[in-house]
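Student: Quick heads-up: structures coming right below.
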Structure 1
Amino acid sequence: MKKGEQAQGAAPDTRERILRTASELFYREGTRAVGVDLIVAKSGVAKTSLYRHFATKDDLIEAFLLREDEDFWQHWDAVAAEHKGAPREELDAQLQWIGDRIARPGYRGCPQINIAAEYADDKHPARKVAVAHKRELRRRLAELAGAMHVDEPETFALRFGTIIDGALSSGRALHAQGPARFLQALAQMLIPTKKPKRKSAPL
């Protein structure tokens, strides 16, 4: 391989560089506070290059949220694969990494919740991604609840999905023992423990 070809292969893809830069800025500062000129300056690309890959800023915001969505579900799927056939243990493990995510340095809240707060228009492409993400979270929680034989799994999913959203929004501030312990303790409260049936006395 020629030297020039090696350099070209090693250089980050322009679209990925733009998206990575925009994602960092959007998450830290909010999408409305970040303009295209700042993204261009920080990513070191020409504005024409940005618009070649993202026709509008809204397209870039949507791509940012899709990137966050993919990362979230990749983590979830990896945990699920480690706990096949053990839904209760899987739920605890899912809550552990979500709690760790909240506790990490630089955490600025749930990107989906942040976007939903910034864009009230249901037709906005990024808001659609955010709504679909929360719908998928409830679906997966209902699936786990069903596997644990919880009564009314959809109700459990709605309740616990709301709790997770609350933890994602409040961050570390409200959880003295850490977000993971907070979520796991609430899960324990919401999942009823079935008492063994009492044997009838012999006649």
Structure 2
Amino acid sequence: MRPLLRFAVILLGSLLIAAATNFFLVPYKILDGGVIGIALILNYTSGINIGLAIVCCSLPIFLLAWLKERDIFYNSIIGLLASSLLIELLGPLQYYFLYYIEIGSISSAIIGGFLMGTGLGLMLRFKASTGGTDLLAKFMKRYIPLNVGVIIFLSDTLIIGAGGVLISKETFFHSILTIFSGGIATGLCTLDNK
């Protein structure tokens, strides 16, 4: 595969992830699963920058990628840095987006999850990721006969459950909608992808 095409897909996926995070999840304090979900929990509870938290939480998974498959490691480093940087760059635009586009929290959870899942799915399809649980799911798929989207959905549910202590029932429900729609989008993007 041509490196330029892969790089373009990684940037597109990162942009979708950043838009989903800043414009659909953060305004309603909705969680996503995976490393991004952990970063959102840290942001909501202590104000830590989401992009920085994603990079720090991804380090152990990147060590695994370095040991197991270097090609995915290199492509995922680009995805990790691009998505983390774009999340921080799009953050200040959140106000303008919310000013011009009004949608409810349920719609925001579904759209945000679908954008997030599409961004992750596109990267996985082109052998890249953001280095989070999506990369871990890609490795687990070798040993568990499940679609990558299903594996991500299950791990996301665990993280949402752990974060449930810190959020309201309404936010917990919205977060479940987010990971459900994200799992569907990721599954569709990675369908028949070996």
Structure 3
Amino acid sequence: MSEPDDLPVAGTAVLLRPATGGIEVLLMRRPDRGSFAGAWVFPGGKVETGDRLDGDGEQDDARHAAVRETREEVGLVIADPVALSLWQPPAQAPVRIRTWFFLSRAPEAALDLSADEVVDAVWTSPERALSRHAAGEWTLFPPTWMTLHGLCGMQTVDEALEAAGTARNFTTRVIETPAGTVFEWDGMRLETRSLPWNLVAG
């Protein structure tokens, strides 16, 4: 098994825009193939050679990847994304990629979806996205679910960006229990046996 520093790195962009009563995020559905088959995710992908600019560190490489992937996948050009979180994959994951999540204010432009990588895309409130997952309508992966949960209740884009602060490190542990699969991070447990998922703070 590779050590954490040897893992591939990716960048993900969580795009925000103002909406009546709060904020909306951009979620897109992947095709029914690959690691995220049919799931609703934020734009993003692995760091490529062109993302490694001027000897920048890993976080900046991931930031460049998030910006590039957002342009390629949904046609939006974003600037100055703020680091939100770093997700370390569990040891048993079939594909292990360390992923940085970034928050960004969305530009006022129309979406231009990549036919190869995006089946659909919608602007929705974090609360509505979690409700669709709870009803079994949408597939979400734990990092997406946790990010949406953290954005619930935010009233403005500025509030969400200011609340990001220092990027939080989520080192994921997956535990199989008689009650089902549990995802653990420092001080938190996400119980996924049945819908809706249940987040328990330690």
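Student: Assuming 23 is relative contact order in percent (Cα under 8 Å, 6 or more apart) as calculated from a single structure, say which of 1, 2, 3 it is.
Tutor: 3
Student: Which one of 1, 2, 3 has semi-axes √(5λ) of the Cα gyration tensor in Å, as calculated from the coordinates, equal to 42, 19, 15?
Tutor: Considering all the candidates, the number was obtained from 1.
Computed from the coordinates by the stated procedures, all read-outs in this text should not be read as laboratory data. Note that the coordinates shown come from a computational prediction; the quantities given were computed from them, not determined experimentally.
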